[in-house]
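Nothing in this text is a laboratory measurement; each read-out follows from the coordinates by a stated rule. Not measured: the values here are computed from a predicted model. Cβ atoms are built from the backbone, for glycine too; each structure is taken alone.
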Structure I
């Protein structure tokens, strides 16, 4: 709770106002793997020039880092809040640190996604910003009401006169929804009452009357996990505290609320269809490719305040600090230049221990926690050394815990009778990263059985070969052992040699002991090339094992034999080998077979491509380029030929391209040069295929060489 003396001044002189632009944007599951969309966000941010950016659907810390680079393109000075991993996609705050001082952050739990609270200092004013992504879909109106109620209950505990901005993807279809009405309702406690900064109220869903305020979808055809259907919903909102234009703090500039890129002429159309009178063709394309939502911004003036203020920044989010460790206590201040006193207060007692009686007001102080510090929950109180005013305390308690000793992965995994013996225990372990995908990664600390572990962690972005020290809670997720709720992460070194993959028979892979372990099977025949969801089945004669697509999607050939390296995972009640890239799948060779050479090039450009557009520099087809060395076709007769086959995500072949007939294996130049062929998005029956992900596979004769992925848009 902020303990601040409020002083009212009668202003009889001219105030110099500072301008502030606040932007909200659903970034469509943006992650560390979304670098192909970064250029589009960069173009959009450059056009809008925001000062504060509230983002929804942020998947991981790496993605937040990418968007930060986009905002800082051109010499800007943006910083970001801490990425806090929750039960679903998360929020993120970015702010121009030349005009905004970050004070603190917190979360408000809901049944689906957390609502994020950010406290910022603007010209001496403490303003709170909330980023929301409410429950989607019609039929979930009462669930959205519950989420808004939790936020309003939180706001009702603030001091009278507190100013705030609430922004995000609210998924409201009409202003009559109970959640929308809860935001604006006149209640007994109106501290948390909000106002919609737009006066466009009514039934927004699929209603051309409100075409000018629609924000989803930027696309007619869905792709990349986003929604289609064209612009026909107003989902993205900016609310403010009810009486925001009251002569202090933030002052909303009337009629500045803008759904960026919406010219009112794209109802049920893609944002870049035809001419967009609101933005250039390049920016319209960027809005189309970046996300299925339009960004929305509003402009404010900031009236300076002379109020003295201190705000605790860290600890604030239920940190766990070990005995005998060194931790940073951080705070922000405004209009205060005196020295700082820092005190420690146990939650179960009102008595305080002075950690430092007087220290410089530089925003940071290191606390060497004693080895004998009593365990328990505490708060930090930061105040003026002289009289204790102004002051602030942690929003949430933090915990002092015992030091964690390093536990071998073997001791976490080994159990012959059921779950991990350490289930529910906080541990610290170490290992080398062997494989990575969107929601986590695998580590091993030795080769072989019981030495691999899955880490469920969106918020860090290690690389394969990184040696990690990591702390978290051992959990069983549908019988898969994992480390979750990561509280400590540190890369000790990079580019380390990975543990050697243990060679197994296919029938022996499906065991608890190999969960999370790097393995290899050899001469395994593909006996089912399409189990659904990108999975397929192999057998070397000892028994079947599923090959998954968690980290790498591959289109196999029925009856072909493969050597497959990958990590054993357990999901949907099945053990699977998860290859990590194209190097993990090799066609098995023998004396009678051709000599496989990895010296094969295969790529396409542009990727993604859109057959439905042409002109103005746009290409309606993609060019597939490839080369095969002489080695790759040795052993084949002169009638052999190179083909490119295109498959959909169900493994169905939809197009064969005869790219090079009768390769002369004696002529090295013919086989080593780069060849090109275009595909216009039509199948073997010359019919256009739907938008989506497709795989193209290079073969020489009947022998697989390489597979790549492309995205077709419409």
Structure II
């Protein structure tokens, strides 16, 4: 391969490939490589040409960065690198392989491919794509919804519109999401949280569905080969992934909807030493990954074969640069960090008290408006919910909320105190270090585990179709099938399941903190008991939009809850509830008060499975309404609650029953002007697993007429 391009020294920064007035500059970090060769693939006059440009370690290297500038190289082009150096993964930890053409960690686009197309090009051809990339954002601005006012909707890009019932022109793509924008607006959510959208190899799975014999895929995408490049297989036009993603963001922003990304910086798709070498391993294995100091084997805190060395300055800079790029160039509004506890481990895997990586993300000035959400645990058992970071900007997926609400809705004795704490915003987790209720991202279900429908329909996971003899997936589901495993035609069981689903949702949306809903839970999506559908690129995971018609009543109920939450600040407090001065303080003076079956009488005993609480709305600068919420966690027994008087106000108020999950028809959720009045002192019976919410409304004043004599 004869070299015929002009080659200049180039500059070490910025890393990656960049178009400059002097030409295209390439810069790559590698401390331990003995040689670096830039490989170019260009298309001139319809003819593909491959060029290798060896970099001179004297002229083309500054410190640990190899660089070169080429003033006349034609665009667009594909490029990659060949690195040579020692191969001794069991000794010094290096794993150089000069037979592989590696990806640039800073590449913004990779060679495009339709979903499902084999990606054998990785390692064999230059796959990093560089082109002139103008884009008109048309004045796009971030919606900047306050975190406390956010309602997050977690979704899978492909699964959201891949099912034929989605009725979109571009199923399974970013453009398909755009076609569903009106639906998202009608639901009322403020942000979508996309499961991984950076490039990964969906064909890497070795498992086969034992029932059909069909190969399974890495459907979820938690195995990145790039921290930057959008997944071209999620595009209607894979050759234009950058701009199709931007189109989606711009379109959603016009609708007032933010875009969060679920990002994976804890490991990569290279896996263990037997996995494919696509980038980091072949560039500098000992820098990018955590290795055992004695055996040099990969430390596997991710459960996926390798763990990124996140607190090494090189890796730390890479992550910050990637986050900045997504915010500045792609207008992303926030991030959920997968297995974020790994961000707090040092080069030996030990947990750091004040991790530089975690602090750098929170303090970065470019990221100061972005929401940052931690999945505050890892696959090695480190669980940091409530202690991941003391920085006020870090929110967390509150796994304690999920578990404690599920415990109550399974009639677990002793669950009432924990339930009350979660409803009140989890002050035990976040108040001690100055954080707020909105640092708690509350959820009942997520992509990982049962759907909400399945949570009330299955006791056990049913993962045989994943090809691992049902060994995969969590065994600790904290679920109850409501009387029978799986499908049933029993009216009483179906009514119980419906009641439990709506009670779950009511607790989620009236609790302090930020609610997160999983796409499809609002109309009863099922995975037929599969609680680990990571490999199911089929109707098991795809959202069946026919259920929106079948379960329209549930959808309307969720709409109602979201609207209720948006309308009332009492559910979206900026701070934690003030503690009552003493037990005798009048109820109307308390911001929140806890009861059991009788107002003013709390029962925190293990045997108690009922909870009521009064939210007082008069404490806000602009007074809100009051709410009285009653929950029955019994499986079989109805419970009778005594109704208190509404809190004292200047204007007399009455209760209206706005939510009753014991109802099976449209009367389960009504606006106050249509809701039934409930008088103080009345007794109300609530069915097992039911919930009733009362809202205070001003008592209508009787009109008076003047009886005086006409003068």
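Quick notes on this structure:
- Origin of the value 3.0, where distance in nm of label points 7 Å out along Cα→Cβ at positions 326 and 350 was derived from one of I, II: II
- With helix-only ellipticity at 222 nm (-39500 (n - 2.57) for each DSSP H run of 4 or more, over all residues; to 500) derived as -2500, matching label from I, II: I
- For 46 (percent of Cα pairs over 13 Å apart, for residues 526-565 alone, calculated) the corresponding structure among I, II: I
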